[in-house]
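Read-outs throughout are calculated quantities, based only on the coordinates presented, and are distinct from any laboratory measurement. Since we're looking at a predicted model, the values are computed, not measured. Cβ atoms are built from the backbone, for glycine too; each structure is taken alone.
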Structure 1
Amino acid sequence: MAEPNPLYELSAQAYVAHADASVHNAGYERPALLAVIGDVSGLIVVDAGCAGGFYAEALSKMAERVIALDASEEMIRLVRARHLANVEARVADLSEPLGWISTHSVDVIVSSLALHYVANWESLFAEFRRVLRAPGRVVFSVHHPAMTEPLVQNYFGTQAVSDTWRVGGVDREVRFVHRSMEAIVTPVLEAGFTIARLIEPHLDLAAARTADERMLATKPWFLIIEANVAL
């Protein structure tokens, strides 16, 4: 099972509003990930861990079809409330097989800040490889190991950790998995992908005005990887 997070059931709307206004999400992660995703015109795209549907809506403007998946029923309700004609929104736990998606039927899998909630990446990326057809690719963002390292005693151990985030004026415990850089990259390669790009996004220090912006200009917070089906 993926790490359970009551935040996304109890405060889904508050979390989406927080992400839309946050420099970490709206000002930092989203522009960087969208630039890597690029043009998906006419393609079948899976949005794995879609949250409230920001990426599903953005991708739906280009893609032939978007399959938006999230473990949170509340998040899926928010996606469906966007009334996007070519988006199928479905509750799905990424730690379980996606058996209802046909083998070699998908062109691109996009995942924004979701895979660090999944414990077993070996089975996850094997399933991604199954549903993708050549020349398919996975583009995902996760917590950077430098972000999660202060929460663990052993950097090299893949382990569940917890942190407290303030969302909608309320402190919420959030649980996710810390991985070293090696533990992030190895399951991707072993599942039959080649890594095309590994990006540590950062803001422009000269333009930084707030403490958060200065931190995101000088310290890695998220990591973006583009992986292609090995041919």
Structure 2
Amino acid sequence: MTESKEKRVPKGKIKFKLELTKEQKESKAEILRHTISILTGVAGTSKTFLACQTALDLHFSNRNQYERITIMRPMVGTEDNKMGALPGTLEEKVEPWMIPIRENMYQLYDKTKIDTMFKEGIIRTLPLQYCQGLTFTDEVVIIDESQNATAEQFEMILTRLGKRSKMIFTGDPNQIQLKQKSKSGLQRLIDIVPLTENLTNIVLTENYRNPIIREIIKLYNK
């Protein structure tokens, strides 16, 4: 790493803007113990927030191993999760789906430094379907809103995992937006968790948004 980058990226343990709760700390420890982690929970349980915090911490604490953070999201609302003829460059096409990621990063750490990491490619965002043929090596990979990825896309993503890397899936099985909900690959991955040693499913329960959310979810479930 060059001297200029050493000045821009903090060394060792960093100070995040927000402290993790007990549930978040325990969940984060579970992620650190496993190669592949699934973070599930209803809306407001900070799945994306915790995935981003863990990814940043892994990068800052061990940049020699976790050189980059890659974040993907299914392109919900496009035909078969494909971007098709959406206008603009690849980055411009992806940006609307990545706004929640940036917002979580800004909550966690200095906005200017986060923007610099995006600009330098230390944090990169990719359309989920563009990862075919890639190998994710020396990085933390986050697949956000993964309940909207198909079983075929899950298999494609999982087989991209390279050496010295971690993969974190976030999702809520109750918020599948695919035309055919049965095509979601999230539950299939959850079902195989007991069959492999280095894969874990973490269910978050605490609500970090407005307290009324739990009441709304109960009403919709009825």
Assign the value 0.90, calculated as FRET efficiency 1/(1 + (r/R0)^6) of positions 65 and 121 (r between Cβ atoms, R0 = 25 Å, to 0.05), to the correct structure from 1, 2.
2
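Here helix-only ellipticity at 222 nm (-39500 (n - 2.57) for each DSSP H run of 4 or more, over all residues; to 500) was calculated and came to -8000; which of the structures 1, 2 was it taken from?
Numbers: 1: -8000; 2: -12000.
Structure 1 accounts for this read-out.
Among 1, 2, considering only relative contact order in percent (Cα under 8 Å, 6 or more apart), which has the greatest calculated value? Walk me through the numbers on the way to the answer.
On the way: 1: 21; 2: 32.
The structure with the largest value is 2.
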Using FRET efficiency 1/(1 + (r/R0)^6) of positions 105 and 161 (r between Cβ atoms, R0 = 30 Å, to 0.05) as the calculated read-out, with 0.30 as its value, let me know the right label among 1, 2.
1
Have a look at 1, 2 and say which one yields 3.4 for distance in nm of label points 7 Å out along Cα→Cβ at positions 33 and 177, as calculated.
2
From 1, 2, which structure was distance in nm of label points 7 Å out along Cα→Cβ at positions 145 and 193 = 1.7 calculated on?
1
